[in-house]
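Any read-out appearing in this document is the output of simple, stated calculations on the displayed coordinates, not a laboratory observation. Since we're looking at a predicted model, the values are computed, not measured. Cβ atoms are built from the backbone, for glycine too; each structure is taken alone.
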Structure 1
Amino acid sequence: MSGKAVRYALNQWQPLIVFIEDGGLPIHNNDTERDLRRLTIGRMNWLFLGSEVGGEVAARPYTLTAIAHRHNLDLWAYLEDVLRRLAGGDSDLDALLPNAWATTHPDKVRSYREAESLAHAD
């Protein structure tokens, strides 16, 4: 083992102790890095929306799809249903939110993603 590796281990000793004492902490931060990557790529794309109002308009569907993703929804099924209902004049916006939509469309919730989340939390 080189001196650099030993120095690195000693400098990381306190975070290592925290990790060892709390079994609920993940050993990696891949999930956080993935979420931040989406924002970083989006930020580069949002530079070219044309105006502040354009940015606000674009942020709405982006937020909606991010929330739908968090609720493990089949994104395409969700968007298709919501857009069709809005085009048809549905004005019950609360029922179209991802969490409410998931309760009325349980077959469109990606159960394997829920299982992954629960396993990851354990």
Structure 2
Amino acid sequence: MRVRRVYEDPDPRQDGVRVLVDRVWPRGESKDRAALDDWNKDVAPTTELRKWYGHDPEKFEGFADRYRAELETEQGEEAMRALLGQVPSGGTLTLLTATKDLDHAHTRVLREELRRRA
């Protein structure tokens, strides 16, 4: 499982299934250039949580706890099952995001949760 910025050039040899996991479409990115297999908005943090967090690294631990709670809801579980269901056995899933700071992004938490369920 990989995490990459959607603005990076696609790597067909290593990316496998490419899924955008942001709730909002990335500014300035075309659908053709993004080369997505899917856009799973339901697995992204809610708008309220995203606004509360504001990508403030000091709030990351609190954000991660709240985001995990969202992923544990029925809708979150369903969205994660759908995401994992797109990947063939032994295949690669690449989570795409527009976020600049990948160390403090929701994709870090999402990848951990998906690995636990895979």
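Who wins on FRET efficiency 1/(1 + (r/R0)^6) of positions 8 and 96 (r between Cβ atoms, R0 = 25 Å, to 0.05) among 1, 2, i.e. which is largest?
2
When mean count of other Cβ atoms within 10 Å over residues 16-23 is calculated, the result is 21.1; to which of the structures 1, 2 does this value belong?
Numbers: 1: 9.5; 2: 21.1.
The value was obtained from structure 2.
When distance in nm of label points 7 Å out along Cα→Cβ at positions 24 and 56 is computed for each of 1, 2, which one produces 3.9? Working shown, then result.
Values: 1: 3.9; 2: 1.7.
Comparing all candidates, it corresponds to 1.
Rank structures 1, 2 by relative contact order in percent (Cα under 8 Å, 6 or more apart) and report only the one at the top, that is, the highest.
2
Suppose helix-only ellipticity at 222 nm (-39500 (n - 2.57) for each DSSP H run of 4 or more, over all residues; to 500) works out to -11500; of 1, 2, which structure was it derived from? Provide the component values of the computation, followed by the final result.
Values: 1: -22000; 2: -11500.
Going through each structure in turn, the value belongs to 2.
Out of 1, 2, choose the structure whose coordinates give P(r) over Cα pairs in 10 Å bins from 0, in percent equal to 13, 49, 32, 5 when calculated.
Structure 2 accounts for this read-out.
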